[in-house]
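Each value in this text was obtained by applying a stated rule to the coordinates, not by laboratory testing. This is a predicted model, so every value here is computed, not measured. Cβ atoms are built from the backbone, for glycine too; each structure is taken alone.
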Structure I
Amino acid sequence: MFSSAQNQPSRPGQYIARLAKPLAAQNDSRIEKLSDDFVLVNDSNPHALFDAEQVDYVVPNHMYRRHRPQESENIPRAQWGLHNTGQDGGKVDADIDAPEAWRTTTGKTLVAVLDTGIDTTHPDLLKNLYRNEGEVAGDGVDNDGNGIIDDVHGYDAAMKTGNPWSDDPHGCHCAGTIAASGEVLGVAPTATVLPIKIYDDEDWTDAATIIRALSYARKAGAKIASHSYGGLIFNAAVRDAFAQPDMLHIVAAGNYRHNNDEKMNYPSSYNLPNMISVAASDRNDDIASFSNYGPKTVHLAAPGVDILSTTSYGNHGSWSGTSMAAPHVAGAAALVATVYPDDGPVGWKTRILDNVDVQPGWQDRVGTGGRLNAAEALKPK
């Protein structure tokens, strides 16, 4: 199970400024451009570096640390979340109806996975791994001029390199649930995954890294972003980076068994029109015992217990957590975006939330009262 972040106040002397207007060309080494709207300032007095009309606000660069996840003790014989026939003691059809959805599409959308990085050589992911056609692999040159050398298959936003490879299997597991094609299948087995590593090797990230990652995903053309992390304290700059309307964000609700309506869990509690917060359900259509919930702030549930997917070094493993649930919804969103590209993020969200399988007693747990159904979300209105 993925255990959420521990928070530190901020990186000393670092601040994030939201720009009111673009900065003129400057060579101040204390200022790093994170995106068109945000800069990272390495100075204890950030306001002194800008004219008053240049900046909307300045916030600390909050730091977040995660715990490494634990593998599930139960290894399923099949991917029950995609198609549940009652195997391993489950309830028939307590699944997202993936085979029924695949009669319509198997997906062509680019999905960014902001996580720990992935095994970029995994045979189940190679077919659907992002390829930056503007880069020449291994030549040590920034061929496409985006400021990142050899970002052929994604981005390490923490270290600011073009190598998203990681031996931490968490991100690989999430990517496989979205778009694996091999020994296991993703929800959208012909979609494309864009791995973006947001944690360093000591398991730290910060607000600037998340904004940097979102900017890269947008420029690469991602329409869906999967976020299987949480526990972050509120940060206005991160919220506003999420709020840009060109991308649908699928976010894990958290694994602390608490009500997110009462105790916020960021980023899932930013409550934005282009965001879906996901609880975890099990093979019997019960909300998982570890899952956060909240009828106002958590939208739906998806399979998140004993989920079989890809892990590092070409392996496979079974894990549990809302981290496993969110990628099911991200994969379904990739299917919906493929069939209805003109609906946009808010329209894709509406299709997903309006077509859940409602479950008895879930009204006080998730806003829709139901579990993801990918096939129903694809049906014409």
Structure II
Amino acid sequence: MVDIRIPFNKPAIMGNEMANIQQAVTNGHISGDGPFSKQVHKQLQETFGVERVLLTTSCTHALEMSALLLDIRPGDEVIVPSYTFVSTINAFALRGAKPVFVDVRWDTKNLDETHLEQHITHRTKAIVPVHYAGVGCEMDTIMSIARKHGISVVEDNAQGLYGKYKGQWLGTFGEMSTVSFHETKNIQCGEGGALFINDKRLVERAEIIREKGTNRSRYFRGQVDKYTWVDIGSSYLPSDMLAAYLQAQLEVQTEIYAARERVWNTYDTELAAWAEEHGVERPYVPNHVDQTYHMYYLVLPSLEVRTRLQEHLRKQGIVAVFHYQPLHLSEMGKQYGGQAGDAPVTEKLGDQLLRLPFYNTLTESEQSSVIQALLTFEEW
């Protein structure tokens, strides 16, 4: 068995994470919505200018909250790219919605806005664009189509925190957006997420849903003399210890993003000639988008080449991984009518895309080893 020298991902302490966790315990409040949670809420709201930010236990749970807030019911249809993580649609399928899978663009791997309108019916309740790799979707077109048809937009911004589209923060276009603080994300706390609410009409109900369907937030603000069950909901609050860890990461987000930018640019520069020689495609970032340097991927000429390259790297202790498999061809996707050929770009990406090791503390030496291993690959 080959020892792993360079993993695909490695979470890291970047600042005052451990001191903050200790402080959370000292504060005597390690359940949800303690001092650190409130601090994170305030900071993110001020930075992104949204009506409300609510921390959740995961991006998946933030998506589930958005489905509840939109009152998704059986018979509704929700449009998503087929090239995404299962949570993007599972949150809505749990409420009985039918997934409508749309192909993605070859260049950015984002939902292909030119295919969007043909999938809209009178049952369409929401569009959920995913900002793949932290590169913004074509939100002008998507929002225009959504407004034309009176359809809600929920941005799956799991990979796009601090990214921009035409100068505007990703996650601030739709009624809501969701972000992830999973250990594989730029800013992380192990497991965690947040719901960004841009429509103030949804704020109070979001607080209720997040707190098990009770008006607990109104009670703590002194608006009612006791709290009670007023709506459906669940327990979506993360521990304040996780918020403490997260706050420390947010304090050094500038340094984190600078480190990731260095890694991304090094890959892109050092692999440019090699990629062109062998017909390998590198990430594409439109000029009107500020990306988040979330990942660096390659699109290989075929599944066979990708498999051989992955094995070549593994033999040298380097872990590179493929990404999403087409949702419309999954076991569940087929139950909703998915068939081969429905999303040809997605199907090719499922076979050909490979993600390289990428984490906040990837050293120059480690990255050089990855690059050299790629340059010495000969099994084309």
**Report entry** Winner on distance in nm of label points 7 Å out along Cα→Cβ at positions 80 and 240 once structures I, II are ranked, highest first
**Finding:** I
Report summary line: For distance in nm of label points 7 Å out along Cα→Cβ at positions 280 and 296, structure among I, II ranking highest is I
Query raised in the report: Hey, distance in nm of label points 7 Å out along Cα→Cβ at positions 112 and 144 derived from one of I, II reads 1.3; which structure?
Result: I
Query - Identity of the structure behind 11.9 (criterion: mean projected area of the Cα convex hull in nm², for residues 104-319 alone, calculated), options I, II - result: I
Query raised in the report: Which of the displayed structures (I, II) returns the greatest value of relative contact order in percent (Cα under 8 Å, 6 or more apart) on calculation?
Result: II
Query raised in the report: The value 2.0 for distance in nm of label points 7 Å out along Cα→Cβ at positions 48 and 184 was derived from one model only; which of I, II is it?
Result: II
Query raised in the report: Given a computed value of -5500 for helix-only ellipticity at 222 nm (-39500 (n - 2.57) for each DSSP H run of 4 or more, over all residues; to 500), which structure among I, II does it belong to?
Result: I
